[in-house]
Structure I
Amino acid sequence: MRQSLLFTKTKKTAPKDEVANNARLLLQAGFINKEMAGVYSYLPLGLRVIERIKQIVREEMDAVGGQELIMTSLQKKELWEVTDRWSDENVDVWFKSELKNGTEVGFGWSHEEPITQMMKEYIHSYKDLPAFVYQFQTKLRNELRAKSGIMRGREFVMKDMYSYTIDPVQHQAFYDETIAAYNRVFERVGLGDDTFVTFASGGAFTEFSHEFQTITDAGEDVIYINREKNIAINEEVMNEKTLTELGVTADELEKVKTAEVGNIFNFGTKKCEELGLFFTDAEGNQVPVHLGSYGIGITRLMGVAVEHFSDEKGMVWPKSIAPYDVHLVSLCSDEADAAKADALYKELKAAGIEVLYDDRDARAGQKFADADLIGIPQRVVISGRTLKNEEVELKARTAEEATMVSLSALISALTE
């Protein structure tokens, strides 16, 4: 992408009405646009980050047998009434409206009910199980407060997966597989060392759940962790019963502030019984299906990554989710040198390296400041000075000094 053609522009300062650091940086760098409190549009740079996160998640969900689909956001009132989750007293984040014919509808905040209803068309026998489906979808939640930027929005992108299994044993096997898959996801996006599987309340879902909590001062949760035993407990379920069950004492635990980036729930057979999802077992009996639900907040994970990987100059994207692999900055003023910069851009692209090419007519100081703000992992600077020796400057986003690399060795240096 030529930066001169990018319709978004960086800003010298962050918006004063935005308090969350992740949103301030993303807005300043032109990754997102704020529509209203808790509602953001994702612009080309931001969308590239989302798509890279989604691809990591997609690969890991496919690896455990998930099949991708996409459901509608419109929700039938009658379906959710069956499970007693339509009322605002039980679920207080609904957005609701009416169709022209007067039919009440809701806008999807979760999808256990409609996907389970759909599965009644396809699950009839034990031979149809297990089944694992997932989607990436925009969820709508009428949050009372939305002050954490894209970490807590009223509209956000979520990966939600649902497992349908024969019995508790088959369910638990997949549940454990998913925990391992989630840990791989957070490792791949660079947050593995600071993300903990956390014992927590199930909220509007189940009595208890497991959350994936990432340590960050920008988080809204408090958890207690034992790093050696790899145990984490959400503050809301911190009591003697929980401590005894998990085999730890209060004085063994460290209190930390975190943000929830994923969660998993075991519904047992309750929801399938309520909605009438049964299968015929090998003996000919009608048996209710076991349901599990597994979520990762895609846009929230993006926000947490910004909070986790940023400094006083801007964002510092991990290579796996950066919008581009390389930021090529041209300081060439001579026409012949500029042609060499263009040729290098094409060469990098041909080698499969994704490049943001700063070919703008702007001062060097502005280009460097924008590169620091945008936070692409590797920066290549080409100028009349470097070209005298057929070289470029190569600098990692967090490095103090650049190194000189010959044009002929640049691709090897970038792909090592």
Structure II
Amino acid sequence: MPQTEQTPAPSIGLVVTILVLASSVSIMSTDMYAPSLPDLAEEFQTTPTRIKLTISLNLLAFGIAQLIHGPLSDRFGRRPVLLSSLMAVVVGCVLCVLAQTINQLIAARVFLGLVAAAEAVIGLAIIKDLYTEKQQVKALAFLGMVIAAVPALAPILGGYLHVAFGWQSNFLVIAFMALLAAGVVYFYLPESTQPDPNGIRVGRVLRAYAQLMRNAEFVSHTLLLGAGLGLVFVFVTAAPFVLITHFGVPVQHFGYYPAVIVLSFFIGSMMASHLADRWPAGRLLASGMVFILAGSVMLIYLIVHAQLTANSLVVAYSLMTFGMGPMFAVAPSRALRSIKSQAGLAAALLSGLEQSIAALSGVAVSILHDGTAMPMAVVTTCLTVVLFLIIMWIIRQYRSLA
């Protein structure tokens, strides 16, 4: 049943735990597969650039599709759309396993991105439905802290699965996880909204999106999230080739490098959750941005001056992801705090733009592939400049309200 003013919201821990199970499916569909990328170029007799498209185009489809899943969840409810998405993920995983050519695999990965997109947007909408701004910050910090374990473990598991059973085994595990998550959602996740019969009227949806795009607070914090996540996608797309091919890291050991980076994000999210009741949200956000900018500048310097190593790459990204803990806890709540209705639609535009901007970063580093870490430096430089400009814009907004 949807929540009403008389029905108390379920505990943050329960809801976040369920959302973690559902969201982990879409996270695993990228991170578990990453160690297989270098070997797939030989298996499919194609170039690393085309193999990288199985990641970047999947992420781009993931971002765009959220613009549809959000309104659908406003119209039909959060639970039905989430359950349909999880079952479609099973189909997408089977298509990946059956792919015989690189074009078939790219198409299957795009389909997987389209159907897995519901998890991110619906989780954000549910948190917006149920909790106050301060509770949202804590819930998002908790969500980020717990979800951090998934991308830390997925590449490690994926590397060993690839060596022992082949790359297809990754998708069979993801399909099983999707079925498990669907069962948990069906039995334990309450509906958090009242379905709106007009939720998918095209004219209404387009007008609502246009209105959101005129909301400076919404747009600035959404772009901030997109640029920050873009830094992560640069790593996800390029790091397997840089670490495995360039630095000679064994496939089965690759997962330990992103695990350190994700651990840093976990610690940053834990810090944000701990300080949410003590620090203003703006101060938390600012502290995170300092670490993100420091890490990105360090990475650019190391690559340009030919001083990058596997360990220094991890250190630079660990600085960034530590700062992303507070950023991903605060920025979504700040973007959505002025939204009074159609939380699914607003969450869809936020998450869709965030994911699309980040995915384009992955596409850019794929296209620029030259066998070195230099494409990472080029795209990271662009994202760092964008982040700095957005921060200046947000600071002006805060000062105008002071």
Given -0.65 for log10 I(q)/I(0) by the Debye sum over Cα atoms at q = 0.09 Å⁻¹, calculated: source structure among I, II: I
Rank structures I, II by mean count of other Cβ atoms within 10 Å over residues 210-217 and report only the one at the top, that is, the highest. I
A value of 0.75 was computed for FRET efficiency 1/(1 + (r/R0)^6) of positions 162 and 266 (r between Cβ atoms, R0 = 30 Å, to 0.05); which of I, II is the source structure? II
Matching task: 28 is the computed value of relative contact order in percent (Cα under 8 Å, 6 or more apart). Pick the structure from I, II. II
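Work out the source of -27000 here, i.e. which of I, II gives that when helix-only ellipticity at 222 nm (-39500 (n - 2.57) for each DSSP H run of 4 or more, over all residues; to 500) is computed.
Here the read-out was taken from II.
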For structures I, II, which has the highest computed value of mean count of other Cβ atoms within 10 Å over residues 18-25? II
FRET efficiency 1/(1 + (r/R0)^6) of positions 50 and 290 (r between Cβ atoms, R0 = 35 Å, to 0.05): greatest across I, II for structure I
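Every read-out reported here was derived from the displayed coordinates using simple, explicitly stated rules and does not represent laboratory data. Because the structure is a prediction, the values reported are computed rather than measured. Cβ atoms are built from the backbone, for glycine too; each structure is taken alone.
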